[in-house]
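So, here's a batch of structures to check.
Nothing in this text is a laboratory measurement; each read-out follows from the coordinates by a stated rule. All figures in this text were calculated on a predicted structure; none of them were measured in a lab. Cβ atoms are built from the backbone, for glycine too; each structure is taken alone.
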Structure P
Amino acid sequence: MVATAETIEGMTPPGYSFPDHRLRLQQSEPEREPLVLVAPGSYSPITFLHLRMAVMAADYVRYNTNYELVGSYLSPVSDAYKKRGLAPACHRRRMCEIAAEQTSKFLMVDPWEAEQTAYVPTAVVLDHFEHEINVKRGGCGGKRVRIAVLAGADLINTMSQPGVWSPNDLRHILGDFGAFVLERAGVNIDEALTNLKEWEDQIYYIPQVVPNDVSSTKIRLLLRRNMSIDYLIPAEVIRYIEEHGLYNEDDTATNEKGKEKEAQ
């Protein structure tokens with residue numbers, strides 16, 4: 001682990017409770033290896049592609065691997081992640097919760113990362129899930145659960161670029177956990193994987209059968225132009241955005257810190 005159990009416990013926000021209401025701690029297919037997918041990202045705002053990513057990953061896992069998916073999580077970044085167009089973490093977390101509860105039967109939102117006062121690398125976020133699921137809950141039916149990151153191919157593309165990610169974090173994320181990567185338009189996944197060949201057996205590439213290139217950036221652009229975002233994000237999330245007056249201003253705040261999650 002990059003972060004020790006003591007470090008993870010020390011980072012736990014006051015009043016925090018790990019969401020496990022949809023986490024299956026007993027397998028229906030015990031011959032398979034239990035798997036939990038964690039999708040870190042900005043989610044400013046969450047879109048149908050983010051939600052579809054979880055569903056496409058579930059289908060891929062079922063038909064193309066020896067894993068059994070027992071849990072799937074969204075992990076919104078905190079306010080310490082200074083990215084252009086980032087709404088306050090409390091709103092992004094709530095929009096994710098609304099979307100997950102209203103549209104999914106298995107997706108959950110973990111607020112641990114969103115509630116941090118300092119930026120948290122993805123490697124430490126995965127250590128947190130390892131601690132909550134395998135250490136505190138004893139895995140799934142006594143078996144260790146494989147924790148893996150779920151991300152778009154654009155994120156993997158940044159992993160293949162020298163100097164963007166910490167080498168130690170890359171080794172930990174791809175070597176100790178693994179990644180499920182969704183096809184994204186305009187990303188040359190073969191080139192990216194060539195530079196990550198050391199971990200090619202730990203990276204699973206998920207093709208989009210029905211291409212979708214909706215992004216949070218495009219949603220914010222439509223909102224700034226006072227154009228409709230109907231059918232691009234859940235109706236309940238649109239209502240929340242309108243009620244709280246989100247994304248009415250230009251995306252001006254930016255920072256280079258935390259580029260590892262910029263692709264989402």
Structure Q
Amino acid sequence: MLSYRHGFHAGNYADVLKHSALALVLEYMCKKDKPFAYIDTHAGAGSYSLKSDMAVKTGEFNEGALKLWEQDSLPEELAPYMHALKKQNKKGNLSYYPGSPQVALSFLRPNDAMRLFELHPKDADILKKNTPTKSRYQVEHKDGYEGLKSALPPVSRRAVVLIDPSYELKSEYRASIKAIEMGFKRFATGTYMLWYPVVDRKLIQGMEKYWVKTGINNVLQIEYCREPDSPGYGMTGTGLFIVNPPWQLANQMTTVMDVMNRYMDSGKAVSRVVQLVAE
């Protein structure tokens with residue numbers, strides 16, 4: 001849907017979970033000299049001012065990224081995420097929040113590539129302005145699911161694919177997994193990351209069942225819920241399904257969520273890391 005604007009939610013606890021995992025995956029990819037591609041199907045604006053009317057109106061970052069920014073010492077598992085935050089905020093104050101493309105730019109090397117897709121016209125224009133002009137970086141005002149078809153397999157034969165739709169349509173819960181099914185058939189060795197909100201537990205259970213039916217192996221599920229499940233409450237939690245995750249990511253994200261519990265806990269938080277489908 002074209003109505004969703006991430007600027008209202010930039011830096012919230014869901015972003016902390018998503019981007020800390022993304023930063024750890026990208027750091028892992030950089031351990032090999034061989035180049036890789038970063039592909040983002042719902043790239044948004046790329047970067048967000050936390051002083052904008054949208055961010056100030058909700059103030060969601062105050063209970064998310066700001067809680068970590070204010071800490072003098074954090075576990076090494078959060079170092080990649082904090083690296084991305086600091087690259088956007090060199091003056092010491094948390095004034096900007098890096099969207100997924102900017103998190104990726106914090107790690108991409110000279111030979112790595114990036115394909116960004118965004119359907120919202122205003123965010124697509126801002127994304128183009130926020131992305132360096134380089135031959136290896138492509139920004140397209142286009143449906144990300146359609147774009148993914150043309151982006152796979154990457155020339156480098158190494159890739160991280162992030163899919164994080166708004167889920168304004170319930171059909172997205174199935175369509176997002178179908179997109180990975182399609183991508184997996186073209187390129188089975190990539191790392192695929194699918195973000196989801198916990199709004200209705202039955203929808204998440206449906207996703208879990210569908211994953212098992214896809215025949216795709218090695219699917220890790222990471223979930224952090226600040227509130228008990230409640231269909232009428234709005235988003236009570238957030239999670240990720242990750243295909244072909246780095247081998248240490250499960251333990252790393254357990255530590256990350258322990259830290260989130262410490263600094264962002266509502267008193268009702270529950271977290272879990274599950275190997276949903278075996279290797």
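Tabulated data
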read-out: Parent structure of the calculated result -11500, given that helix-only ellipticity at 222 nm (-39500 (n - 2.57) for each DSSP H run of 4 or more, over all residues; to 500) is the read-out and P, Q the choices; value: Q
read-out: Top of P, Q by relative contact order in percent (Cα under 8 Å, 6 or more apart), largest first; value: P
read-out: Source structure (of P, Q) for FRET efficiency 1/(1 + (r/R0)^6) of positions 95 and 159 (r between Cβ atoms, R0 = 35 Å, to 0.05), computed value 0.85; value: P
read-out: Answer label among P, Q for the case where mean count of other Cβ atoms within 10 Å over residues 15-22, calculated from the coordinates, equals 12.5; value: P
read-out: Which of P, Q yields 1.4 [distance in nm of label points 7 Å out along Cα→Cβ at positions 71 and 135, calculated]; value: P
read-out: Structure responsible for 2.7, with distance in nm of label points 7 Å out along Cα→Cβ at positions 55 and 143 calculated and labels P, Q on offer; value: P
